[in-house]
Structure P
Amino acid sequence: MGDQYFYSLEGPLDSLPVERQMRIANLNGFGELVRKSFGADPRLILEHHGIDPRTVRDPDAYIDCKALVDVLEYCSSAFNDSLFGLRLAQLQEPDVYGCVTALCRASSSVREALQNFVTYIPVVHSPVAVLELVEGKEVAELRWHPRTDVGTNSQANYQGTLLNLKLLRQVAGRDFRLNYVNLANDARQKDIHEIENRLGGQLHARATCNAIAFPASLLDQPVASANRLLFRLLGGYLERVKSTSRTTIVERVEDYVRGSLSSGNCTIERCAKKLGTSVRTLQANLSEHALRFSDIVERQRIDLARGYLEKNQMTLDEVALMLGYSEQSSFGRAFKRWTGHTPQRFRRNLDI
């Protein structure tokens with residue numbers, strides 16, 4: 001192998017949420033629940049709260065946390081359903097949390113899984129979330145609360161509690177036992193019995209923070225789905241992403257472009273939706289840095305093309321596809337314009 005990398009990436013595969021954003025995957029199943037259970041049009045509800053309904057199709061897109069919280073609270077009020085967030089979570093799986101869930105399942109122990117959950121949810125799912133694993137002699141608690149004020153968020157708390165419980169049950173397996181649940185919600189007395197039935201344990205309402213308590217001995221329990229190869233690959237990637245802190249608008253667009261070029265659908269419209277903004281706002285933000293979206297696309301293509309050609313592990317057709325070109329000839333003309341050489345000549349010069 002010499003000095004060649006066995007496996008490497010040029011940078012993050014996608015942009016990250018910033019400040020008050022979160023992945024729109026938290027709305028998975030929303031349309032189905034609203035249509036089938038309440039006979040309403042979910043698109044109108046989303047649009048009323050400034051969310052483009054088309055964005056919901058991409059679980060990795062980002063929206064404003066407050067908008068999502070307001071959607072859930074609105075539905076609870078409009079449909080006279082004080083447990084709307086809980087019902088939504090029943091239709092969902094912990095995969096709402098994306099690659100962090102995969103990392104937890106690949107962990108060797110429940111403690112390792114929860115430590116990674118606490119560490120990486122704020123990085124790739126929502127920076128608003130503050131999580132903590134508190135270990136006592138007999139009882140351990142997974143605690144969480146929002147970093148910033150998002151207003152009344154009872155329904156989001158119900159949703160998060162059930163999703164977190166589902167994740168705990170997946171990684172701990174059949175031995176998982178719930179001691180109690182603390183909720184910051186002021187739950188109605190008549191709802192407590194139903195909430196406890198759905199959660200599977202005792203509820204303490206009006207707590208200072210949200211928490212799921214379980215026997216501390218479970219932390220040393222092995223995870224049945226543990227996979228060290230996946231854990232090292234995914235964990236290593238997330239740690240690098242966490243350490244780079246790429247949160248400026250230019251960096252986030254660069255990360256989007258890098259991850260989208262090979263799809264052939266790398267457009268400013270898709271980028272704006274992904275970042276939870278409008279095309280006009282994105283253009284204005286980039287212009288403040290004397291950049292256009294097309295400038296970033298070309299710069300990323302140049303950097304990636306050089307890297308692919310230097311490693312000499314892909315055919316020119318494969319390189320062209322990775323850069324979003326449908327034909328090698330189009331890539332060849334662009335590369336010669338960038339460097340003054342054809343891709344073939346560039347590779348030959350490396351061997352001299």
Structure Q
Amino acid sequence: MDKEGTSGLHGDEPVAVTDRAMPDVKELATIALQRTRMPMVVTDATKEDFPIVLANQAFLNLTRYGASEVLGRNCRFLQGAATSPAAIAEIRAGLQEEREINVELLNYRKDGSAFWNLLHISPIHDDDGRLVYHFASQIDRTDFRRIESLEASEHRLLLEVDHRANNVLALVDSIVRLTRSDDPALYAASVQRRIQALARAHGLLSQRGWHEIPLQETISSQIEPYGASRALLDGPDVMLAAHSVQPLALFIHELAVNAASHGSLSKETGQLQIKWQARPQNNGFILEWQETGGPPPPTPRRKGFGTLMTEATIRRQLQGSLHREWSDQGVRIVAEVPNVTVSR
């Protein structure tokens with residue numbers, strides 16, 4: 001800040017501009033911000049709760065709020081009953097880590113109508129490297145989602161699957177059958193995020209030609225959206241056989257989402273430690289998942305879909321064992337999985 005209280009902030013240099021337009025580039029940028037059809041807001045990162053300090057007309061049109069109803073508020077006023085807790089956790093983690101965020105979530109207009117928002121958030125730093133603002137843009141994906149028919153989705157899926165389709169489709173079947181929600185939008189978001197977890201694992205396998213994948217890489221790919229900076233990974237170099245990567249990725253995803261929504265990663269002071277040891281005698285490994293610093297575990301406890309999925313994956317599909325124990329510090333989970341590793 002200078003003596004007048006303004007920040008030492010300079011905008012990005014335009015990547016394509018003529019000498020004629022350069023003197024007017026700041027005014028032209030303001031005009032573009034107001035006239036673009038893409039909704040945009042800027043929030044003050046130096047103030048508590050990141051209040052909105054600028055919103056363009058497209059944002060007001062999308063949300064149907066007036067300027068006075070938007071300025072000074074945190075963007076969470078767009079959230080509602082069916083907004084995915086996992087998406088909120090992903091946003092929270094990105095803001096804490098001062099990194100760019102891209103997430104799709106269900107938001108609500110002033111009149112209560114819902115829309116699917118493809119949200120992009122980018123941190124803005126001043127000349128001294130201090131975080132001063134957040135820039136956010138929104139794309140209304142509601143119509144796009146509406147025209148995606150189940151038949152088209154199934155057709156794309158059949159075109160993309162390879163000789164390992166049976167295993168993948170079995171996991172998808174379990175996701176669709178066991179996911180529980182009375183709200184269709186929340187149900188759809190829950191299913192979508194689990195399919196995305198499988199897609200991330202599929203991407204790892206594709207990059208390596210469907211050969212073995214490091215266990216640490218599999219874990220990192222699933223916890224990265226939910227606060228990887230507060231997760232400590234510790235273990236030897238363990239290589240997973242291709243057939244085990246997707247079910248294990250889904251197992252880690254369920255634990256990560258629960259930690260971000262209800263466990264240690266839901267609080268700024270929470271920590272997550274993931275340790276593993278190889279078991280060469282049965283071509284497997286033991287994994288310990290320990291959460292600390294989160295809210296006290298709820299009582300009474302009930303088995304949700306995440307618990308059912310983790311148990312089905314480890315015990316039934318991979319023929320392993322799974323143990324949970326709770327304390328005031330958080331949950332501790334130990335999984336032992338045989339016949340899933342390969343030697344280099």
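If you rank structures P, Q by FRET efficiency 1/(1 + (r/R0)^6) of positions 84 and 140 (r between Cβ atoms, R0 = 30 Å, to 0.05), which sits at the top with the largest value?
Between P, Q, the highest calculated value is found for Q.
When Rg/Rh (Cα atoms, Kirkwood Rh), for residues 116-243 alone is calculated for each of the structures P, Q, which structure yields the highest value?
Across P, Q, Rg/Rh (Cα atoms, Kirkwood Rh), for residues 116-243 alone peaks for Q.
Where does the value -16000 come from, among P, Q, when helix-only ellipticity at 222 nm (-39500 (n - 2.57) for each DSSP H run of 4 or more, over all residues; to 500) is the thing being computed?
Working: P: -16000; Q: -11000.
Of the structures listed, the value fits P.
Could you tell me which structure in P, Q was used to calculate relative contact order in percent (Cα under 8 Å, 6 or more apart) as 12?
Details: P: 18; Q: 12.
This value belongs to structure Q.
Tell me which structure, out of P, Q, gives 48 once percent of Cα pairs over 16 Å apart, for residues 260-299 alone is calculated.
Clearly, the read-out refers to Q.
Every number here is computed from the coordinates shown, using simple stated rules; none is lab data. Bear in mind the structure is a predicted one, so any value in this text is a computation, not a measurement. Cβ atoms are built from the backbone, for glycine too; each structure is taken alone.
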